[in-house]
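Where a number appears in this text, it was derived from the coordinates with a stated rule and is not lab data. In this text the structure is predicted, and so the values were computed from the model without any measurement. Cβ atoms are built from the backbone, for glycine too; each structure is taken alone.
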Structure 1
């Protein structure tokens with residue numbers, strides 16, 4: 001079967017749904033006529049939180065929806081590797097909350113949520129305010145596990161060895177380091193064990209860094225030290241690396257020296273079981289867990305992630321609180337922007353029903369991940385998920401992966417579709 005053609009059809013359906021906006025999720029859904037306003041507080045203004053806030057107000061303008069997000073400008077992780085590689089600028093990945101306020105009536109508060117009282121149903125903010133809620137949605141993204149590698153700390157990440165896995169200043173720091181390194185020096189990228197946010201991103205980053213090096217520092221190379229034995233879209237990435245950057249990218253699995261044991265930021269050296277590696281630039285992506293407020297609110301289990309009812313996204317640890325996006329464990333869904341976006345739309349629909357609105361058929365949960373290996377060369381994987389009781393499962397016949405036999409034209413079309421997807425999903429969320 002030609003999976004590239006099938007995947008393109010899947011992508012077209014998803015992009016059409018994103019572009020259509022409210023007509024997909026709320027077609028035929030009447031606005032509530034209730035005189036009392038139900039209060040929904042949403043923590044986190046990324047792909048999950050901003051989506052659910054917008055779609056709640058679109059489906060029922062009478063709801064009082066407050067979005068708590070400390071950043072006034074949200075830089076997306078999707079497309080941030082293109083900034084690191086010099087193909088895009090920071091302004092390209094910058095999203096603002098003006099439309100959520102003015103067009104949809106969401107109250108946006110730029111502050112940190114520091115605590116949740118599930119009994120009193122209040123959220124405490126760093127600035128001193130307390131927000132009451134009838135339902136709370138937590139979409140806090142991820143936090144980093146800093147003690148996983150000896151010698152690596154949050155301070156080291158902020159000064160010399162960036163993770164660049166939260167777009168913004170870290171993205172700019174890694175970009176500056178690439179510009180400043182000498183031709184012939186090595187770039188080391190360290191990828192963590194699963195699960196973590198956007199599992200294809202370290203390997204896309206390697207390709208786009210190699211693209212920059214090939215043009216400007218051709219004596220340099222990229223070494224990926226991986227704390228796993230396999231990674232997503234591995235064959236497609238390796239094929240692309242061999243075609244575009246022969247000899248410039250080396251991937252080492254955990255069993256052959258990919259696991260970093262120690263790190264010395266002063267000498268820019270990492271130690272592995274098979275010896276030391278010195279580099280001009282070191283990019284360590286740490287293991288991850290649910291964002292800090294999820295821990296403070298008692299939403300995480302021993303894994304560090306948030307178990308939820310996979311259909312309603314209600315926490316299995318704190319009733320009345322819903323968790324979506326990267327922090328939540330939602331069956332086989334990957335931690336990605338599309339996953340968070342579709343989870344948020346499904347949750348918005350169910351919350352409106354719980355407040356007295358009429359049921360509406362919501363779109364299937366979906367995942368879609370594009371990876372740009374080089375200019376005009378992209379690959380992707382897509383999936384769709386069905387609900388069954390309190391769980392969801394992947395539809396085997398809906399998994400779509402770029403074909404290893406894809407032509408240069410098809411790979412170039414994927415790159416165009418990647419750009420179209422990014423514009424569609426960011427418009428769907430923040431505009």
Structure 2
């Protein structure tokens with residue numbers, strides 16, 4: 001497919017670009033804001049290990065469910081309205097979390113905020129495809145970078161804000177970020193409705209996502225499954241790392257709590273340059289599968305290094321493991337590179353991310369079960385290395401630049 005000649009980013013698209021960047025900056029705030037201040041929260045609201053486990057499992061579950069529901073909502077309401085509602089849900093969810101006086105309120109607020117973030121996850125690729133078909137790599141790079149900040153900023157600021165002003169304000173402050181994302185999308189919706197009234201003959205379904213039958217048909221696509229599995233490998237390993245990596249380092253490498261936290265930060269920071277470089281490489285490489293294989297091999301070596309020599313070269317193993325999640329931005333770019341329209345992009349985004357986050361949800365509990373059953377971290381590290389190696393196979397499957405539409409409608413003799 002030949003992309004249109006690149007236009008200036010500000011060519012009638014500035015408001016959308018601002019909206020994309022601000023939504024991306026909100027997509028992980030609810031995920032990373034609670035764990036640093038659990039002790040302050042439990043001082044006011046008693047939380048059992050089971051209750052904390054439910055809160056920890058919510059993000060991948062909410063993101064997986066959003067993969068099914070977000071494209072259907074977008075079909076009925078349009079991409080822009082759906083993104084505006086996603087930002088509004090994030091705003092409401094953060095406010096509820098900040099007003100929590102019981103576990104139920106905290107849970108409901110978390111569900112609403114994470115649902116909004118899940119919708120944002122699914123809708124960003126087709127929105128980029130729709131408004132920036134000539135700048136897919138650049139805009140994807142921008143929002144993946146903001147996603148990295150969305151993960152790291154709450155982790156850094158949550159505890160200091162809670163110490164200074166209380167844990168409720170520490171949770172509620174992210175509503176300001178959500179409001180900043182809501183404003184541009186509300187303006188985009190108002191602008192487009194005015195334009196639609198002025199052009200009554202506009203194609204009525206131009207803003208809508210793909211028809212529901214397309215989601216079932218997506219499961220017949222080899223490319224869809226390859227991307228879903230690759231996304232799942234990245235998701236599983238990321239959630240497992242954030243849940244267990246500090247414990248692994250303390251118990252196997254002899255690192256203290258501060259050092260383990262610092263190495264976890266290194267793991268997260270490695271993803272930033274990957275997010276900047278990988279989308280551009282993915283749009284220029286003939287064989288994008290090589291990028292996925294590079295990330296998978298790096299993760300595999302890193303986990304095996306922690307298994308065989310945890311106290312030797314610890315920093316190198318963490319950097320290699322942190323390189324693996326470059327698979328995530330590759331998949332986000334491929335959602336647009338392997339589709340011809342934003343309609344198909346929306347459906348592919350929903351199916352791929354549903355598969356990916358469903359796989360990701362089993363990572364942390366399964367690693368915990370393996371640790372308890374084996375009484376050590378050897379078996380969990382072997383398991384994580386094995387799952388990482390699976391992505392090498394998907395790299396071969398995604399080597400050829402095949403459009404999903406062509407797989408769904410094979411040429412008849």
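Using FRET efficiency 1/(1 + (r/R0)^6) of positions 45 and 77 (r between Cβ atoms, R0 = 41 Å, to 0.05) as the calculated read-out, with 0.70 as its value, let me know the right label among 1, 2.
Clearly, the read-out refers to 2.
When FRET efficiency 1/(1 + (r/R0)^6) of positions 133 and 277 (r between Cβ atoms, R0 = 30 Å, to 0.05) is compared over structures 1, 2, which one is greatest?
Working: 1: 0.05; 2: 0.90.
Checked 1, 2; max of FRET efficiency 1/(1 + (r/R0)^6) of positions 133 and 277 (r between Cβ atoms, R0 = 30 Å, to 0.05) sits with 2.
Relative contact order in percent (Cα under 8 Å, 6 or more apart) was computed and gave 20; which structure, 1, 2, did it come from?
Working: 1: 20; 2: 25.
Corresponding structure: 1.
Hey, FRET efficiency 1/(1 + (r/R0)^6) of positions 69 and 285 (r between Cβ atoms, R0 = 25 Å, to 0.05) derived from one of 1, 2 reads 0.60; which structure?
The structure behind it is 1.
Could you tell me which structure in 1, 2 was used to calculate helix-only ellipticity at 222 nm (-39500 (n - 2.57) for each DSSP H run of 4 or more, over all residues; to 500) as -26500?
Answer for the origin of the read-out: 2.
Identify which of structures 1, 2 gives the largest calculated value of percent of Cα pairs over 32 Å apart, for residues 61-316 alone.
2
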